[in-house]
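Multiple structures follow.
Please treat every number below as a calculation from the coordinates, not as lab data. Treat the numbers as computed from the prediction; the structure is a model and nothing was measured. Cβ atoms are built from the backbone, for glycine too; each structure is taken alone.
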Structure I
């Protein structure tokens, strides 16, 4: 039984990484090592060896680690001079470690930690002995370039995790299995929601009818709520001339993420990576008065950013995506109330989509920043005031703001407890200066407005992926692409099923009829597989009485009822966002 651990989880996992490396060294002599850090969910280590690791190897390595845990091997720290460290690493042909040694500044301590026969260049800390590592599980194998550069050698990376107790590890592994079941890529294929095509290009999403229907519902709700909350909609082009991106600074600071230009009539045009410069051009189309402010402008604007193929991931990391962008342009006196309203609106939207647990992160002024310090102070105070007014717990990331302004990042928690980065409320003191944005104040003079970028859902693609995993594909009634499926028990009752469906469609209900001539059992199974919220079974009794036998995805059999009663129940579900 593992000894009770008093060390933090990061230290425990870093020590587990060293035990894994020690096991690999013993099993596969001649292996060269790079780094083995702890991560948010576990640890990894990068190896260079002629042996190609397999899933079966992970079991062998894991068994060796468990043996080391039982031995309670001490973690011993030793300091070396630079010359001694170089000599030791050269004698062991550890070329990657020699490069890491060169990264250590002159005058800093050079330390090695040894456990068993394995000694690693490492600053620590570690547990006292291997018996304190707890429960370990190796999870997967991947490739990784040394230092993350494609021109460097490809190493083999083994991922693992460790917890203080087997109970905690078992809970984590169960959560991983649940996450696999909810993987939006798997569900997207099963439910026929979206796909990608090599003919179109990786990271570019093709929305299928069912996925497009859900997206349509999301967009309609989004637009209606924005209009209701004082926003106006903009539509802007997908491309813009090079001089626009020069003024905004994107060609100077963001060019690596932009696609190559296309030449049109002697001018270079770029696919837009962001919507902001277009919104500013709308603002600059005429002189503005303080009486017009605040302006709240929103757009579902599709942008294009180059992401390397290795980081593309379903809907969560793509090359073309639609941002639910908004920009608020206001006077300094209006900024605090505007931020509070943005935060309130964000919380309302997330609650409607079924995400009541929100955590905030406040990023403040970095050392190098544009904009007057007084503006930064006012902006940060307005962000804090809004968070405290809404009672949202938050952490402060001192100096973590962008050079052009402080921000709030909101993270939501999904059905299985995972946090997702979503909304951002970002001040910008840079673009108003670059574009020389002004308004005429009450004193008759021109003043610089405040500008806030606000992405609420983030991007529709990523949000759709998160939403799919949150609901495991069983979307709530108000969003479901097919809200009702009518199931005639025999072919002769298809006519009545069509009648029921037609009446529901007249109320804008999304309904289909299963016209298969087979028996009712397979029809029910298909509807369950497709995660349809309601099934209406109709046969002779229902046709005679004008009723429907209702089956609910969540509540089971509800029995026969008049169609009007079912419609009232359905309307309540939609109204309450169930």
Structure II
């Protein structure tokens, strides 16, 4: 065990023996930043939901992009960027050994064209980004292989789903978080293999339930109370869930029940040797977050499209990727990629790259497509490349990049935060590390004040029909003022048809406010040591069965994303499973 002081936040962190083994395997030096600071730096390079209008620098057509025009970047439409209309080798340059190498990569990134929104295989889904294989989708981000859906992030292999985050294999789901293989599950969280649920959390194999928590293989339950089919249907009809008044009244009751039921210290199923949060069907995954079907992974986040393995400090990866270290948005067949950003699609043996695809043996390249043995976008022979890379790595140690705060970047560090083409408030970093403008700037992050857009609204949200049955197509022509923030939003025609089909009233808040409310159900990727709360004083919940520790407090402790000052009742695996068996 080796204890070091984080170069960024100055707190101590541990480098464990298995970490050293990985660093040797990947042929990299140990990190100088602690795991949370490393994650924050990486995900500050990821914009998942904020889009801007710009003009393609190649064709001149108006396009949506994930990059603010004020950054002055050269942006091409995604299809144009992947075409043969331009050649990234034309931007090649020699290495200047009189200056830090990272500064030369940054200069290159300012002139090489970038793809507007990282989209591939899209059909009628041009208003989405960071996506693959979407059809008839609108404002879907970080989503893959999904159809007829809108207003979601992390929605994969799904259809007819609106306002969801991190769901897989969903059908007709609305307003939910972390679902797997669910059908018509609404306003629910952490459910699997279930159908026809409302306002339920941590349910598996259930159907026809309202306001429930921690149920297994149950049906016709309301607030965890069993009813007959006929009584359940009568009570559900009495709730008038197709009305805004009825929905909000009974939602409050459901959330109250959620808070009084135990939470498992880690959300996930069918795992072996894992720690972190939202991990499923995985093996040997440690201190990681939102991982589906991963193996031998540590300090990593957002593996949503399986499969991934042998990844350390990787964010937003997957789809058969392996051997990743200090990367963000690198996957889709990627192998042996280090210190890189937005490089995916069969990229191999690459270091310090940005926006490279279907290429191999790259070092310090930007926008490369289908090339190999390149440095700063200049091609070399295999022998020349290998010799020059060794020389550059030594040069990075001898002449490191020093950022505006005096932090040193030798070989082995990810890009400095000041290199990010994403302003901090537009990135996903604030979802885990919220900062004020003053705090973000003081920590070296890029900041742009959010662009203020003024629209003349035609209808306050309070004047929307209470019952979805009373809403007609005219509402799709209204510009509605959000009941929470006052910003303008619309009900698109497909959304109206969906809401009528599932019997859910019109939303009273805008897309951004709905997203913010939805992810409050999601814990942040920060981990703490805690004791199992079972049978401890101050806990109001009473167990339904005897546990292995009898009437004494449970002796188990664990690492969890529930901070010690949080109000939830957090159980260890054994105690939680006893209550849900």
Structure III
């Protein structure tokens, strides 16, 4: 090559570099995928740090479940799905619990993705098989994607709908091209949350309906026995195709998983005490302190443990359905917040076991604290025109009472706010333009009744009538799906790497469709704007800043009355179960536990 052509070639090469084409075309093949930064484990890792790679296989673990079930169909979001269905279908990659949000190869043994995340290619592991012995192919992956795009929940349709084109590449690759590269989380959502279902099994079924037909899966367990609404039993797939993958070593050690259903929460606890099931997580701190002093525990047959975790508590609150005319006004919602006496409830009902929730993302770095910091302001000032001035000038704080059970100061303030909005007490009833302030608090668990009665008492002082209605789990679920309620109690669980699910929780579009978890009916351009910025966050610091802003906007919207939380996992288990020494940041991973056979024999658990 002469000097002239060499110089011309180099000149052309640098022009291409300046235009940026190589950066858009560059892609990286990897065994893992992290939301931000690089995966913790390299491609040659043997097992995860929080498992026992030598954990013995065998035995049965029995769980107690509350309510009932009428659906084994992973696609349909109608009805009540049976517990444990997540064990049936594998995903393209598997999430781990000692990283904020990282996945490693499962059905896809490697991926290829450019740095701008405009597409992702999954290469299917040739060993991957369904339980009927048929191979999992990219046709099954494509079928699964299209199914959830067209027939999934509102959130699934929206999220998976961002895949606008697919191509088959090489012998076993499927390339998914996105509508744009603004959603940085999308590749991880598809990799870790899209259940891969069998096209052969599902193609002729109406998968929008509930079904009790046992599906063909590909995961570590398959359904062995079904007693609709009462019991479901899973058995470990002995020749599970992925049992020796590094991400699965030390997992799925029980031969059988049994879920027995109970329709009364008190009966559910008593059944555990006499050994009807083996493992229980207790979410009621009062019950933990007062109801776990029983014979088997005293004899050392049952172990009680409290384990601190580092995961966000999420929002646990009384939810206003703002679709109802009576709760359209945020000032009215704020006024009712002053009638909720947390200090008295915590002392009297829960023996001061809880902390008041003051954030949608409490117990984590994602929770807003006061006003934005100087560093955060640099980012938020770019969007100042889209954000309310309130989040820059005033920190949100939940009301506090003196804990006496008669929060006069708070109720006086609530009364003033209600009057400013045109609501006045006449003949003991709060009314406006001839309409009385009356609503229904819908509950499914009797444990919520005490809180409801305490709240009801304070509301009566304001002239407000709140009727408490308890329904069974199937009716409750049906009413949630169609937002047929005035107020409910709900907890939104949050991960350390929030993203697309925030649309499902708070997004305007989702709240207008049945089946989302935007139970409050939030319809806010500001919330939508921040969620879009969140899923496009380029760095962890940017994500945290946006989450702080979203937290403040949600809090100042007064969509819920924040209740309480605890940063502790409370578990009780019969002492034939064992678990690894290392507990990851997200807390207990029951899939890494196993049976101690000698102890199981002594306790008649084998």
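Of the structures labelled I, II, III, one was used to calculate helix-only ellipticity at 222 nm (-39500 (n - 2.57) for each DSSP H run of 4 or more, over all residues; to 500), giving -8000. Name it. Checking each candidate, the match is III. Look at distance in nm of label points 7 Å out along Cα→Cβ at positions 71 and 471 for each of I, II, III: the largest one is in I.
From which structure (I, II, III) was Cα extents along the principal axes in Å, for residues 239-542 alone calculated, if the value obtained is 72, 56, 39?
II
Each of I, II, III could give semi-axes √(5λ) of the Cα gyration tensor in Å, but the derived value 42, 31, 20 comes from II.
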